[in-house]
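Enquirer: Structures incoming, each one as structure tokens.
All of the numbers you see were taken from the coordinates with simple rules; none came from a lab. Small disclaimer: the values here were computed from a predicted structure and weren't measured.
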Structure I
Amino acid sequence: MGNRTVKTIGNFKVELGDQVIMIRDLKDNLLKAESVRASEGEDRYEEVCKNLEKKIAERKEKGLSV
């Protein structure tokens, strides 16, 4: 596969591959994967990262575990 972009958000890693976005825990267990078109991958990756950051912030605000 080609280059990968990985961003760590809280206890998760969001990874952008050639045609897939994956969310993994810090032990590298795959939690979720989404197929994307190569031309839309970067935009969708940024969207997934922002949504995950927002969800984590909301859970912390409510005193819930993340």
Structure II
Amino acid sequence: MFCIEDEINKLNIDKKLIKKLKSNDINYIKDVWSLKRKELKEKGFTDQEIKTIIISLQLEGLDLNKKIYD
């Protein structure tokens, strides 16, 4: 499991999506972890990109809106 303080590029997602996250000042896992789906949508992310982010977080026991799964 990743630490929420780790850089966003540790998530197993496409480099293009990583670049888009960083261009929206989302540089750490904690930055995306604290967001809601609606907030990502407002930042210009597509539904497919949001699903990719959610799945990647869930594989590490995390989810959007500061949820943690044991």
Structure III
Amino acid sequence: MTRLIEIINNTLILKKQVLEQELEEVINDKQGKVGERIKKVTDIISKLAETDSSTNTLNTYINNNNNNK
């Protein structure tokens, strides 16, 4: 795996961990209106889904690239 691919992979992993932490904080936060908290949670979940999709796409690329060698 090239250095650039490793950096991209690590960036996606870090982004996912940050989003998961944000999600946990919003879920456990008892302040604020329920509607606002739900909006924040759904926004974070959407970002998590996007990050997971990007990670899966990158892993597919890596696997295909390794199989073609």
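Enquirer: If helix-only ellipticity at 222 nm (-39500 (n - 2.57) for each DSSP H run of 4 or more, over all residues; to 500) computes to -13000, which of I, II, III did it come from?
Expert: Answer by label: II.
Enquirer: Which structure, out of I, II, III, was Rg/Rh (Cα atoms, Kirkwood Rh) calculated from, if the result is 1.00?
Expert: Checking each candidate, the match is I.
Enquirer: Can I ask one more? Comparing relative contact order in percent (Cα under 8 Å, 6 or more apart) across I, II, III, which structure shows the greatest value?
Expert: III
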